[in-house]
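We did not get these values from a lab; they are worked out from the coordinates using the rules stated. From a predicted model like this one, the values you see are computed outputs, not experimental measurements. Cβ atoms are built from the backbone, for glycine too; each structure is taken alone.
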Structure 1
Amino acid sequence: MRKGVKIALVGGVFTAMVGGAGYGAYNLVNGVTGGGGSSGSGPVAVKTGPPTSDEVRETTRKFLAAWADGDARGAAAYTNNREAAATALTGYREDAHLTKVKLTPKRASGARVPFSVSATVSYKGKSKPFTYDSQLTVVRGETTGRALVDWSAAVVHPSLEKGDTLVTGEATAPPIQAVDRAGTVLRPKDHPSLAPLLDKLRAKYGDSAGGKPGVELYVRPADTEQTDAGARTLLTLAKGRPGKLRTTLSAGVQKAAEQAVLRSDESSVVAVKPSTGEILAVANNRKDAFNAAFEGRVMPGSTMKILTAAMFLDKGVTKAAGPAPCPATATWQSQTISNLKGMVPNESATFSESFARSCNTAFVKLIDEEGITDSSLTEEARNNFGLGGDDWQVGVTSFDGSVPASAGPDRAANAIGQGKVEMNPLNMASVTATAMTGTFRQPVIVPKSLDDRELATAQGLRASTVQQLRQMMHRTAVSGTGARAMAGLGGDIGAKTGSAEVDGQEKSDSWFTGYRGDVAAAAMAQGGGHGGDAAGPIVAAVLRAG
């Protein structure tokens, strides 16, 4: 072994103190990567079946020892993807500047071996310790029969996905000091749900906010096409100077939103200011870091009936006080649709009553009226509510809703928020804001003046349509399916509940949207059941704070 490198196994810890420029460790891998054996020994049977506990232990020991030594190719030889592993482990040393690596295997669970990592990040005279936990799994090589580490980027660090790399150097963007609409600083420690979104705002606006970058260890995503947008900081070696970035958020409403989503797992909420389109709050309570509030693509259930009702009113199919019978079932092109369990049929119901009760069959019976086509709902969504054009410029990545023209049974399903319709809380908060005011104002989280981006436009709604929608949503909030959630909220209020049935999912997705004064909010709780049960209290809490 070369001079300047010491490697030892003490108490299960592999330690490498690297002092030279070259990397060897031939003896560590000799006999494993090939080599050895006499030509007269005959063919050797390839092992099959799961690796034994001894093989798991030995493969783990040799892999971690080579990695700790800084021998990327030696370590890669103990994996089932040598090329990818060698590239990643070489970058670990050369791009991430991680040295003095100590790897401590923990008790294995079958073929899975958790381990801890302790290293030092050193860059241009600046150093800091870096510790974390990871894990590996040992599998049987498909062709060799050897016990090998099942390679993935997450072995190197659990936050890495395929193609991601660790890099230490000048930060990809200066830090930002995000402030709300009143100038209050929005800190991740105070608003943890905002942390991923603040990272995205920093990546996009950090350079123009007037700050100076520091030195960081960060994850460079694979899908950035040679840019550093979306980089995720893991460790700061030297702080930069933050630039101030003004957002449209309200610290008070944001705090209420963050607390509200804790009521239900896999939940998200968005609040907007209908008179301006400014986003007041966005919060997610999810096991992953996905911003489902802005980027989710799921069926919105009966909250979609706001948009469908607008279509019926605009087309003259019916009026709020007009007839909309609510039978037990309705059939559209061989598909029979029912109402929620326990709903009493009412053949003499008005449209306002069927809306407030969220009667599916009333809506299905109206979609074959004269003037309604397979594309009518699509046109209403795009032309009047600004949805589906893929042209929103919110300030960070968002999905702008999808209401595709659908023939056959999907025309009926789309009308009640099932079928092929896809939305998220941002979309439905915007729908509610448009229904309230009659004007589509594309939601924004940073002022348009910040970068002079072009916002999406739509023609909005007629005054008579708005008046009737507000009447029906108010009825829903005070005596319909939204009444329990909205109880105690005074003033000018309106609501709509939704439950989206998902194939293979025991409980439906819970949806709720509502307004109070100049605040509109929408929430979803995936797997939360009825709209008023899970999503309703989330929206009510946000409206109360607004």
Structure 2
Amino acid sequence: MGKRRRVAERDKQRSKRGPLVIGLVGVVAVGGALGAYTLYGGDGAAAEDRTSATADHKSVKTGPVSATEIRTTSTAFLTAWQQGRVTQAAAATDDSAAAAKALTGYTKDAHITGVTLTGGTRKGATVPFSVKGTVTYKGKSKPLAYESRLTVVRRAKDGVPLVSWRPSVVHPDLAEGDRLVTGESGTPPVKALDRDGGELTAAKYPSLGTVLDGLREKYGKKAGGAAGIELRVVRKAAKKGADKTPDKTLLTLSEGTPGTVKTTLSPSLQAKAEQRVLTKARSSVVVMRPSTGEILAVANQSHGFNTAFQGSLAPGSTMKIVTSTLLFEKNLAKADKAHPCPKTVKYGGWKFHNDDDFEIKGGTFKGSFARSCNTAFISQAKKLKDSDLTATAQRIYGLSMNNWAIGVPSFDGSVPVQSDAQMAASLIGQGAVRMNPLNMASVVSTAKTGVFHQPYLVSPSVDGRSLAKATRTMSSSTQGQLREVLQYTAAAGTAAEAMAGLGPDDGAKTGSAEVDGQKKPNGWFTAWKGDLAAAGVVQAGGHGGDSAGPIVAALLKAGS
């Protein structure tokens, strides 16, 4: 009788809190987070594990977490979270302070109530779960639903299984330092327009989600709109001198009045770019106008991060455009003059190779560039200062100065001063050199026109901002030679297959960048056709001519 009375009393208390739906377990977990009693159809496994741990407290359990531990820990955490027991839920994680702060803010700042958590089928130690709740603010309410996941790990010091705490457990869009907030949005919405006056939406152009967030962040208050009430991700403050990642709206409780911002995007090229990146996984591309710097299209196959504008990747042999500029300016190479391309070259204690250790005997620099001979560039490292490549990138190409103002957050490339083998590696786009498709589209544009025009998505006339400028232009001799080697590469070099039929006013460069732990290199391609320039990368795509090349060439053809 006493046992039945205790069970009835426990069930009575549970009914007051409301049911927890946990699909992966199928039962209700009650009690404190780590001390939860969970029933598993009578197998007794959870009780046995717990008894073993308490019977010999000096014993520290090691190895992967078991299925029982995953069920017990995840259920305890989700139970406590759903029931609003923040302290217990946080105690079930490996960072209780951070978890408590986030879960408290979930109710206090995000105003999310009536939460129901439903677990899914675990995969390894990771448990997916769905979240349903209600967002309420100043008399306005809307339902909220999304998917998230958690991972159970073993704490090293005592072997206790815990939820590995990440902000993304609370919501998948949260990163370290971000917060969920519901209220009158600090920034009014904007209606973004293409260059022809048509509206740009993420529904029509999926790649523009982050771009539209960035436009709102920068122009919302300037465009004349009025803020609405929203649940949004408020991003952490940016480091000094860096662009803050735009806040993201998750749910709109009441619409604000949008202001209008016109962009330089071409609706036809944007639509084509969206289509082309779907042909290759992890691909990104940018199209721009060399004569003005106007950005005409930007697309990423994956829409979670804008790699095209904000990526930071080694550009591989596409960087040889900048290096060639340096060599031409210092009279260390001439397009039509003989230039060494041995199988290997040693510098700074490293041995540098060409693809398949090929060599060109008695060839010209133009031939080495077109075939992407690494040693033709590394062989000149001993004649260069450590700062030479950095100076060329900054002064002629406007890179690596952190001063571009395109209208939304962007990464302006990085070409740090290096020495010894790392300096040599940077000459062929490896080492610490980092770029993205926006940067490389700008590089080929500068090579084509001889003058750096900072890329931009919103005209500076909209807000009076200043665009970055190069401190000097390349010589006419250098420009002529650059055009010659790029045109030859498009006609008879590694870019010829992708660029077939686009001549005569065209030029291109391929690239492949090795990445540690990655089976295939990142494939790069940058090219111009008339007054269009484009650059693309396919991460882990292999040779740039085969992976990124068809994407870039198709866009140049479409815009011609």
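Brief remarks on what is shown
- Which entry (1, 2) yields the derived value 0.90 for FRET efficiency 1/(1 + (r/R0)^6) of positions 136 and 288 (r between Cβ atoms, R0 = 30 Å, to 0.05): 1
- When distance in nm of label points 7 Å out along Cα→Cβ at positions 248 and 408 is computed across structures 1, 2, the figure 1.3 traces back to 2.
- Test item: distance in nm of label points 7 Å out along Cα→Cβ at positions 104 and 440 calculated as 5.8, pick one of 1, 2: 1
- Structure responsible for 4.9, with distance in nm of label points 7 Å out along Cα→Cβ at positions 88 and 488 calculated and labels 1, 2 on offer: 1
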